[in-house]
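Got some structures for you, see below.
FYI, it's all coordinate maths here, none of it is from the lab. Keep in mind the model is a prediction, meaning the values are calculated, not measured. Cβ atoms are built from the backbone, for glycine too; each structure is taken alone.
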Structure I
């Protein structure tokens with residue numbers, strides 16, 4: 001992302017960019033910042049956007065080889081082409097063309113799926129700019145929240161920002177929407193308080209369930225049950241909560257076993273398909289439970305699910321009893 005900022009500041013643009021990652025907000029932000037710097041939004045003569053999945057490589061090349069009209073640069077933005085995941089028929093032609101893009105042209109690919117092993121990725125990486133927009137850590141998001149609120153003349157204490165992250169999760173689009181609601185809610189008041197977040201901000205179920213698992217691992221039974229009741233009040237189905245509890249215990253087991261094998265966080269993140277900062281949270285929570293406890297919890301989740309489906313127990317009660325069992329005193 002630093003390369004986009006530097007290129008825009010210096011107006012020294014590469015000839016081809018690939019912007020991708022698991023944080024859509026940052027992909028969109030960097031794409032717009034770069035493209036608007038190369039060619040104005042209303043410059044229909046020099047700015048072309050392709051959304052078509054059936055896009056032909058020759059269409060890109062033909063435009064790129066056309067000189068800009070009364071401007072320094074011609075911008076070609078290609079969104080979700082799929083070229084970096086599944087090679088098009090004229091794939092090799094594009095790979096070869098990357099080496100000879102005219103200096104008057106800037107081609108930007110904004111993609112949701114990318115295979116880094118492909119020839120196209122390697123060609124862009126060698127001859128242009130690859131911009132990875134990954135999910136941000138809570139520490140970085142706290143700073144981003146402060147900066148975003150400052151633009152509207154608002155402030156938020158670190159404890160309140162942590163609460164917002166706990167309730168809304170780490171997705172930046174969701175956080176932005178929640179902050180916009182809070183800014184409107186507090187009106188002329190400068191500071192957004194924790195009570196404002198509790199009254200206005202919606203709960204992200206997956207984040208809440210992970211926090212519940214952390215409470216269970218720490219033996220904070222009252223807090224774990226409070227989170228469960230809050231989700232029920234928000235009309236989250238008990239069965240969905242149970243499924244997520246089961247998933248989180250399976251993630252704890254995976255973290256437990258891989259940390260025992262001395263895997264580093266980067267390797268674990270690739271296997272678990274979560275950001276590295278999330279891996280650290282799983283490893284920390286797993287460290288407070290024995291392998292036997294986690295395995296029994298997983299088996300009990302399956303048994304509770306079966307009992308609910310057979311009508312042996314009510315779904316709300318079954319899930320509640322599971323939370324009580326594993327957040328209370330435990331034996332190895």
Structure II
């Protein structure tokens with residue numbers, strides 16, 4: 001017979017996702033009251049923006065079993081699209097963001113249809129090439145993008161009288177978008193579509209034999225991840241009121257992949273940890289800023305060698321294994 005205590009713990013287990021989301025939401029709600037330093041809040045806002053990109057990329061890598069080294073390109077399209085649409089063309093910010101996201105979806109479809117016929121390192125090289133093309137356009141088309149000097153004067157976002165022109169205001173906006181993206185991904189991976197993607201990541205041939213339209217599934221998740229990156233790019237542009245090509249080069253794409261791997265491929269919650277760790281790492285080792293890319297690469301190699309499931313997933317699995325072994329010994 002189950003006791004009240006057992007029922008309580010079963011309730012916690014049954015609703016663990018919703019309770020975790022609620023607890024995180026409360027923490028984020030009061031975070032500006034706990035941390036008043038504008039610089040630290042700015043880092044938190046940057047993590048929120050990157051979380052949106054990495055969540056979509058984790059769906060593509062961890063669930064669809066594909067690899068992309070070009071997601072900084074979609075991030076750039078969102079940022080520069082919103083910058084040009086609002087500043088050069090004078091359009092309203094929110095509709096421009098939506099139009100840019102839709103345009104990004106079409107670009108992702110055009111890129112994904114031919115490139116997703118590839119797999120493994122061939123697909124990685126194709127997406128890397130796409131990133132290089134976009135970066136080159138940002139640098140060379142200086143009369144539109146501002147070239148290497150960047151694009152300034154981007155207006156802040158606003159809802160009615162509330163203007164998101166400081167770190168505290170933008171904190172609530174950025175994390176609202178990030179939490180909505182988190183909820184979208186959590187629900188997606190628990191749906192029939194998510195189970196089909198998980199089967200695709202394990203064995204594409206077996207997934208096809210079970211009735212999963214593998215090519216269509218890969219294209220759809222690629223488009224979704226591109227749209228999330230585009231929205232994140234738009235937020236990035238309106239947060240800093242300035243964008244430059246260096247924020248969207250191939251090393252940024254590699255960092256996004258490292259965030260996925262550190263958090264755990266196929267781990268939605270791990271994405272938050274991986275993104276935060278890699279974003280904050282340069283702040284913790286400021287004296288080694290020159291060697292940031294080398295350090296990130298070393299972290300990636302070590303995790304792939306010793307914790308191929310990712311840091312968070314690997315630690316969780318190790319703890320579960322140890323608990324199971326201790327119970328068997330008892």
Test item: helix-only ellipticity at 222 nm (-39500 (n - 2.57) for each DSSP H run of 4 or more, over all residues; to 500) calculated as -18500, pick one of I, II: I
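Work out which structure the value 53 belongs to, where percent of Cα pairs over 29 Å apart was derived from one of I, II.
I
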Kindly point out which one of I, II the value 1.5 was derived from, the read-out being distance in nm of label points 7 Å out along Cα→Cβ at positions 27 and 283. II
When FRET efficiency 1/(1 + (r/R0)^6) of positions 43 and 219 (r between Cβ atoms, R0 = 41 Å, to 0.05) is computed for each of I, II, which one produces 0.10? I
Comparing distance in nm of label points 7 Å out along Cα→Cβ at positions 147 and 171 across structures I, II, which is largest? II
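Comparing structures I, II by FRET efficiency 1/(1 + (r/R0)^6) of positions 211 and 299 (r between Cβ atoms, R0 = 30 Å, to 0.05), which one has the largest value?
Values: I: 0.85; II: 0.20.
Looking at the calculated values, the largest one is I.
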When relative contact order in percent (Cα under 8 Å, 6 or more apart) is computed for each of I, II, which one produces 29? II
